[in-house]
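Asker: Got some structures for you, see below.
Any read-out appearing in this document is the output of simple, stated calculations on the displayed coordinates, not a laboratory observation. Predicted, not measured: the structure shown is a model, and the values here were computed from it. Cβ atoms are built from the backbone, for glycine too; each structure is taken alone.
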Structure P
Amino acid sequence: MNKILHVAAECYPIAKVGGLADVVGALPKYQEKSGITSEVIMPFYQKPFTQTNELQCISNDLVYLGQTPYEYEILEVPKTHLGFTIYLVKIENLTDRTEVYGYHDDTERFTAFQKVVADFILQIQQKPDVIHCHDHHTGLLPFFISYAHKYESLKDIPTVLTIHNAQYQGEFSFDKLYYFPEYDLNHSGILEWDHQINPLATAIKCVWKITTVSPSYLIELQKNANGLESLLSHENKKSLGILNGVDPEVWNPKIDPLLESNFGLQNIASGRNGNKAWLCNKFDLDNTKPLMAFIGRFVYEKGSDLLPAVITSIFDQLKLDVTVLILGSGDSGTTEQLKEVKEKYKGKYNHHIGYNEKLSHIIYGGADFLLMPSRVEPCGLNQMYALRYGMIPIVSKVGGLIDTITDVDANENGFGITIANVSVHEISFGIQRAVDIYNNKSFYSKKRKQIMKIDNSWDSSAKQYINMYHSLIKQ
């Protein structure tokens, strides 16, 4: 095996919306360290990375959506930048925008991107041994290379789909079928799910192997996959759950340049206190009280809609002597409620609405407990970042949270707080348990040291992917 080509919509540090970017930014690097060539191809966006780094144009041409031509360039990011080679597909008036998602023509943007990727693979001399697609934004590519006449020479290249979040599937009407490269229309049923073209369902049907980002999420998807439950159950034999990892070169409190105070096992207390002091000073919170923090998007899947009521509950009903800090953005209703809560509980609660990578690192390095009351969490990386920085997670028992967090009361090696149901009562009770742990200083100190030693690095996961690739190539 010589080369893996990852196809994705995001990759850290070029463009990041969520955990997908962290995975695509780390997995290829650790595959490279294992001795194989691992490359990434993704859309070009107008981001600080692309504006400040020198990019080399290696190809340019036209891509058509129906009769409409779009000029494109393929730009190469040198391997020295990130430890692996990245190709950026810059399609004029489609991908060259500031945001990754959220445009009215996302269907056109990602369909054109995938057509360019298929052309790129067709043209390059050294073909990939495996094409690894990530989420629905790349879900049409396996169909193109399996059934489109133009790409017939590629159909024997094994394809893999990793499902990072099955809630988003990229559905669109068959009215846009004319965007596709020419293929035998008898195969149109492969594209269809619930009377629409469904890129995620299409990929599930077409690829040689399906992976999910945790073993527990694979099981959950057969019961809750936003309408794809029966399909995923049917394709279970070609499915595998591989837990995501953490890049210890990026997430390392000893050397993290984004922290206000670096620390390791020998100086956990002083280092974390330095970051906590910075947070409390910036957000007008009491440094002597346990600090609970939430980092993430304000969406139903994350349980963020319950946070305003939880904050009211812990301060008015339970009278807990804590502080709360939230970093995130999303649902406007949740945002407005949090602004009202901020006025009511000045000195106890504060937030930063928006995305801030530096602030997120300081929160991991300074806040005492991480709130992750997710209803859906395919893997979850936040809880693993928290462990790495000595921050104890409070999590729901779903997806990858089940695979990575053991309740502190489960056995003597337990190290987190789990909540059985995502409700205001259960989350509030989890925070109450956290206060008890915080007040037991020797136990709290012991657990912080314990969790910082947990190895959730990419080494093991990268090897599992490589073993899977080998099995596909043997087929």
Structure Q
Amino acid sequence: MRPGPIFKVLGTLLMFFSITMLTPIIVDWIYHENNAFPFLFGFIVTLGSGLILFIISSRSKKQLTIKDGFIVVLAIWSVLGLYGSIPYMYSNGLHLGFSDAVFESISGFTTTGATVIHGLDYLPKSILYYRQQSQLLGGMGIIILSVAILPMLGVGGMQLYRAEANGPWKENKLTPKIADTAKVLWLIYLLLVVLCMLSYRVAGMDWFNAISFSFSTIGTGGFAPTDASMAGQTPIIYIICIFFMMISATSFALHFSAFRKLSVRVYWRDPEFRAYIFFAFSMAVIVILTLISQSVESSNHVAFWDGLFQVASFVSNTGFTSNSNYHEWPLFLPILLMVIGLIGGCAGSSSGGLKIVRAVLIRKQAFREARRLVHPTGVFPVKFGNKVMSESVMSSVWGFVAAYFMLFIVLWLALMGFGVPTTTAFSAVAACISNLGPGLGEVGVNYASLPTAVHWILNLAMLIGRLEVFTVVVLFTSDFWRR
């Protein structure tokens, strides 16, 4: 570990992050809410801390190693959660303690969307905007953003990208230079935000809600500026939200290819996208037909929209709700929704979960093992589309899935050890490790009732899910710390 370059990156990122605390002050000025102090105080503390770290490491000329990259990624997400909690602790009407504020902050930056706040409709617009902004930044990853706009650091950006990027193919880059790759990703991301915002506005939302919902829709975060989330909206807004949730859970590399070639055929040629659409469509049919057959909603029309919306929300790991009682739906539906969320969207998107590509490869590997039992000497390559998967890729997929569910079980048992009911514990861990947000039981709407120690366990689960398991797990191996 090299403290010099690590502190330089952390200091620079904190100074950059401090600037984002000034935008809620503009919102406060527009709405005359007299709630600027929490953000001004947070700006000063964060900027000062970043400046100190940068000054003490400014003479360092060393480059980041791969090991340093992993440390920086985990450190910055943890530090952002801590410094990002300052406005929550001091904002008018919130009265959050340190643990609750950190939970809300980490939930925002990891785009999980789990909340401990009640009465969103009565809070200042500035703090509501701040919550949404955290998901805008977290959606693509503040690490990639910083690599894109801070090339003057002179540190190895690829190390950060490898640790931050999700999916089984972490070496893929859209452009030869990592800074250019990050810029391309963010340009596509911001373009989608603008399109989503304008669509919401045209469909009838006011500007504040259009901006707020677009941040969490494209970031697949799920925070909302109102307790009702997306409940009670018009069908046209549901259609807009569903479209942008689904497109945001699609690989941004695929968006780049489609934009470069000016062809939507690029999407359908991609095997992961086809599997993603087929999975979402199949789950939507099951959920809608079950709601209709059980007469859950007031009409088949309402059942259709609620079922379609909730599946799109969960498969993209956004976590918006069109029906606050989804966790009380009959039969297997609540558990099915959690399973959908655990699988998630496409690799290279802003969604969480296992990712569709891993689910498909695991299924293919299972069938390959079954065929080997019948033909022990046979050779059966695993293909994804027209590409033969190497054994190293298959090994990494197996390792990821094994580690994912082992950690899931450990965290689930840990929550139950603190007295959390089985269903609530299961769904809370599932919702946090997949960066989904809404759960079942006591956490169907809000996480405020959980013990403080459980909030810290779930903070870890959110970080593990956001950084795709191994970025965190590798720090706890003895080989990582050997010279």
Structure R
Amino acid sequence: MSQVLDKRKFYIDGAWVDPAVANDLEVIDPSTEEAVAVISLGGQADTDAAVAAAKQAFPAWSATPPAERLAMVEKILAIYQKRAEDMAWAISHEMGAPAEMSLNNQVASGTFHITNFIEAFRDFQFVRPLGDHAPTTMISWEPVGVVGLITPWNWPMNQVTLKVIPALLAGNTCVLKPSEIAPLSSIVFAEILEEAGLPKGVFNMVHGDGPGVGTQLSTHDDVEMISFTGSTRAGIAITKAAADSLKKVVLELGGKGANIVFADADDAAVARGAKHCFNNTGQSCNAPTRMLVERSAYDRAVEVATQVANDTKVASAHADGRHIGPVISKAQWDKIQGLIQKGIDEGARLTAGGTGLPEGVNRGYFVRPTVFADVTNEMTIAREEIFGPVLSIIPFEDEEEAIRIANDTPYGLTNYVQSQDGAKRNRVARQLRAGMVEMNGESRGAGAPFGGVKKSGRAREGGIMGLEEFMDSKAISGWDRDA
């Protein structure tokens, strides 16, 4: 058994400090079910100290010229890239992303977002005219104040960089509460910001759980904004907790993405959709977990998706090669097993995978890549976000029915369309109730906003809109354009 790392300290006011009261929590490596580190969960005194540091640092940081904040983030990017191997190790051990995927996707997502924010910020106009009709009315974009950032475990650096970087560029100061079950990558991130020389108090980090530090940030009178990514259930709780203080609340929540495959799509489109569903062991809010297939192409699509599942290797996050790793925790594994069994019990046709550990595995939170055919949209596996490598395939008769099924969900994050008919793709995309639609495997462009509608929350993260999320607008009339 390897040494358990001592990571109990918080980063507050530019220093690594002990918790006010010890409250240890082991960080479990999901590949081995053994502790890899121990952290401490913060309490009210720790949260108060972090918020106070951020509040004290706000006047000076918000007054720094934008060029200085940009230079600081460019420095952060350089150190982030230098620490890529350390970050990948942390992510693999805390949440189970395989080593290669951790470096090339998980860590790289942070590089991608920081780079895109740098590009968006270069030309950002903090004071801009309302329009030609009102030449002396200006819109001024200004920092919100102290912001609380609550991030999940499934794509740690993707979410941390989507929040911390625009918050800093906008001129805010912040308190980060990363997921308590995947905190190691955020510790590395805090070390990066410290090395970059960020002024003390501008960025603070306190470990804790949702009911503890999460609620303390959400209810704190000196926190002006909460940006949260996680479950819809937790997002509702945060919204209620934040109501009394009337702070700004930005939520990026769950999803149940529909991938509409029309008959003119090819086998590659089906395979791509299945692989996307299984990527990160299904632990992505934008995963295309409902594959809707036009009836004439349905049987073939089931064959292709089943083959993809059978060909998807499952192994330890520490093993080399292209495979999927474990899910994050025993609680998550139990939930997924229950939902797979629910699919069987409700009459869906299991064509790949199923309950239990994959063959040859006797420890770790590993799940068999699973495909259900003949799913109806009323079944539990089509309604609930499973957050595991489980694909549900649903037949449809025509375009109208496909749109109806796709929109028949409480969620509205990402939907997908596969067709060679450009007019049909465009027409369908406009009718889908979602914050994002990706078609024919083409990724959204750099800086495109990430976020949803309905119970997926209405955050818009990334690019210019992601910067504006961390600002308030001020309308100013009587502006002297010659001053």
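Asker: Can you spot which of P, Q, R the value 0.35 was calculated from, given it is FRET efficiency 1/(1 + (r/R0)^6) of positions 105 and 129 (r between Cβ atoms, R0 = 30 Å, to 0.05)?
Answerer: Going label by label, the one that fits is P.
Asker: Starting from the value 40, 34, 32: which structure in P, Q, R was Cα extents along the principal axes in Å, for residues 265-456 alone calculated from?
Answerer: So the calculation was done on P.
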